[in-house]
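Quick note: the coordinates plus some simple rules give every number you see, no bench work behind them. Note that the coordinates shown come from a computational prediction; the quantities given were computed from them, not determined experimentally. Cβ atoms are built from the backbone, for glycine too; each structure is taken alone.
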Structure 1
Amino acid sequence: MNIKPKLPEWGTSIFTIMSRMAVEYNAINLAQGFPDWNCDDELLELVHHFQKKGFNQYAPMQGVLILRKAISEKIEKLYGRHYDYENEITITAGATQALYTAIASVVKSGDEVIVFEPAYDSYVPDILSNGGIPIYISLNPDDYSYDWDLVQTKITDKTKTIIINSPHNPTGSLITEDDIKELEKITKGTDILIVSDEVYEHITFDNKKHISLASSKELSGRTFVISSFGKTYHTTGWKMGYCAAPAYLTKEFRKMHQFIVFSVNTPIQYAYAEFMRQEERYLSLGKFYQRKRDVFSDAIKNSKLKIKSCHGTYFRLLDYSDISNKPDMEFSEYLTKEIGVAVIPLSPFYEDRKSRSLVRICFAKSDEVLKEAAAKLQKLLAIL
């Protein structure tokens with residue numbers, strides 16, 4: 001049979017490739033973004049509790065009411081925006097599903113979608129599979145800030161959506177109040193919608209605050225705000241997230257959601273709703289990961305790797321230009337096979353796939369693992 005692929009340029013994701021290589025070569029896996037410790041015992045017990053109580057059938061399509069209500073209360077308390085839990089919050093099978101559903105619900109053939117690079121790898125396939133046209137704009141390479149004058153030149157009558165990601169994967173940069181003002185000006189009086197990927201919302205450092213697009217009166221009315229329980233509660237394998245959006249966007253979102261996944265794990269939804277009452281669990285997350293960031297940074301500071309600034313997420317970029325002129329994919333393979341540390345090359349986060357002598361590491365690991373990986377990387381000398 002002659003089948004024309006919808007995504008001919010895409011194969012296996014770089015995260016799968018490097019994690020598989022880590023296993024094959026018994027390397028420390030700093031590649032894929034997941035913690036190497038278990039989630040809280042109390043959360044596990046809550047899941048079991050609701051399973052035993054019989055909450056094991058389909059949840060409502062939009063999500064369990066008590067969880068949607070808890071999310072609404074959290075967003076209003078943190079960001080000052082009220083979302084109606086009946087008509088403006090939807091529970092999803094992870095943030096990746098929420099991202100796809102948001103894009104699929106509004107992007108049609110020929111619509112342009114602005115994507116800032118380096119970009120998380122699901123954005124562009126989501127756009128292309130729905131007939132959209134990605135418009136690539138690179139963040140400033142020094143600090144991964146936005147060039148809003150450049151953005152303005154890329155806006156056309158075909159611009160349907162802008163994708164924002166803060167805290168930013170893979171760079172760890174944060175959107176600022178000035179960025180919010182510029183985005184408000186650019187979109188005011190237009191029909192441009194925004195997909196805001198905020199899955200690392202609780203992981204910010206150095207006394208910096210996450211600025212949600214929900215906090216802007218102008219932007220919240222045109223934005224899908226997407227977040228993740230997995231990143232917050234160390235449960236990435238449970239694949240649960242949510243989307244908060246004004247009712248008119250949620251209506252379209254749920255049309256797609258019901259046919260993509262319909263509903264998600266019932267007992268886990270009830271468990272999260274109960275666990276969210278302990279606000280300190282997520283409010284203390286930034287301090288927890290800042291210490292992890294600094295443990296790794298201190299352990300590697302005497303190496304020839306240059307550490308890029310990082311104010312959020314549990315990722316950090318390392319510049320290896322003083323060590324090797326190898327392309328980043330080759331250098332990542334070398335680190336995995338010869339040094340015993342698996343990382344992610346930065347080039348797959350760009351449309352041009354050009355090497356920039358940068359690799360991404362994940363520091364959501366035990367202190368022992370971080371120090372062991374750093375000790376291996378300290379040994380790096382010049383490589384041809």
Structure 2
Amino acid sequence: MSQMASECGAINLSQGFPDFPVDSKLIDLVSKYMHEGMNQYAPMQGLPALRSALSGKIERCYGRHYAADAEITITAGATQAIYTAITALVKEGDEVIIFTPAYDCYAPPVLLNGGKPVYVELPAPHFKPDWDEVKKRVNRKTKLIIINSPHNPSGAIWSANDMRELEKLVVNTGAFVISDEVYEHMVFDGQEHHSAARFDALAAHSLIVASFGKTFHATGWKLGYIYGPGALMQEFRKVHQYLVFSVNTPIQCAIAEYLQAPERYESLPAAYQKKRDQFLNAIEGSRFKAIPTEGTYFQLLSYKAISRRKEVNFAEELTRKHGIASIPISVFYPQGKEQCLLRFCFAKGEQTLYEAAEKLKAV
């Protein structure tokens with residue numbers, strides 16, 4: 001869709017990346033450390049200064065201490081962390097619970113490692129788990145459960161009760177969890193992000209994935225991290241050291257220093273809620289219907305009042321004919337699912353959002 005947007009000169013609200021600049025302070029810090037000679041390999045686990053800063057950040061946010069040396073690893077983005085964690089945990093014949101609609105990097109590494117994806121649907125429009133359905137899918141072969149909250153593509157967040165239900169499942173079955181929390185700092189309307197780190201027994205079974213690219217508006221830097229109990233992290237690192245070994249040194253140095261000011265990530269919920277509200281206010285009067293979004297920087301819009309065409313076809317028409325690109329939700333399901341829903345990224349400047357809204361109101 002991004003390629004199509006470029007070819008058509010359309011406003012691109014499809015792929016999830018901001019169109020506003022990275023904080024110049026962070027850019028200056030990267031440059032500073034490059035000039036200071038921090039340009040060689042970092043340790044495989046990540047720079048000690050960054051892992052130490054993250055240990056403090058995680059404890060500040062979620063009240064749990066993770067040891068910087070043994071329980072935190074810096075990765076080449078969140079996707080690499082997820083791939084590596086799946087490879088470390090899943091063996092031939094293992095089953096992996098995946099909630100749909102699902103980010104497209106979950107199932108392929110399960111299949112590549114001989115595992116079997118077992119899909120559980122999060123029903124629209126609220127996209128919350130039905131725990132009776134989940135329990136029906138869990139059996140002695142269930143090795144791993146992959147969760148994502150705040151959720152891409154729906155923008156839903158899991159409640160504390162959802163996390164407790166998950167905790168009971170893993171305690172009773174011994175399954176492990178990969179908790180994809182890359183949108184952890186984008187939760188709106190006074191709600192709270194319920195990280196897997198907040199729940200004792202769940203934390204003991206979980207590897208938790210986060211993203212500097214998402215948090216600091218620098219998706220092209222491909223820098224993330226993963227944390228969890230030492231025994232799981234030891235298995236993760238056995239794969240990580242041969243997959244990428246280590247990641248960008250000067251950016252690690254810069255972020256270690258940048259994290260010393262917590263307001264740089266604590267201010268994100270209000271900033272992104274403002275963008276969400278700007279976008280929703282701007283499309284008032286259109287024939288699109290907004291599905292409530294509680295987190296992330298994505299907004300689902302229903303076009304049932306406009307057309308019943310398949311989502312891919314309607315998204316292509318919207319791009320080519322009306323000059324605005326989105327993502328059809330059907331592609332987040334293994335067999336597709338037509339619901340007349342498109343995902344729009346509102347991590348954009350105010351002018352971009354206004355121009356996009358004008359195009360949507362003209363449909």
For this session: Rank structures 1, 2 by FRET efficiency 1/(1 + (r/R0)^6) of positions 85 and 325 (r between Cβ atoms, R0 = 25 Å, to 0.05) and report only the one at the top, that is, the highest.
Result: 2
For this session: Taking 16.7, 57 as the value of Rg and Dmax of the Cα atoms in Å, for residues 53-276 alone derived from one of the structures shown (1, 2), identify that structure.
Result: 1
Exercise. When you work out distance in nm of label points 7 Å out along Cα→Cβ at positions 205 and 269 for each of the structures 1, 2, which one comes out largest?
Worked result: 1
Problem set entry | Source structure (of 1, 2) for distance in nm of label points 7 Å out along Cα→Cβ at positions 101 and 117, computed value 3.0 | 1
Exercise. Comparing distance in nm of label points 7 Å out along Cα→Cβ at positions 149 and 189 across 1, 2, which is largest?
Worked result: 1
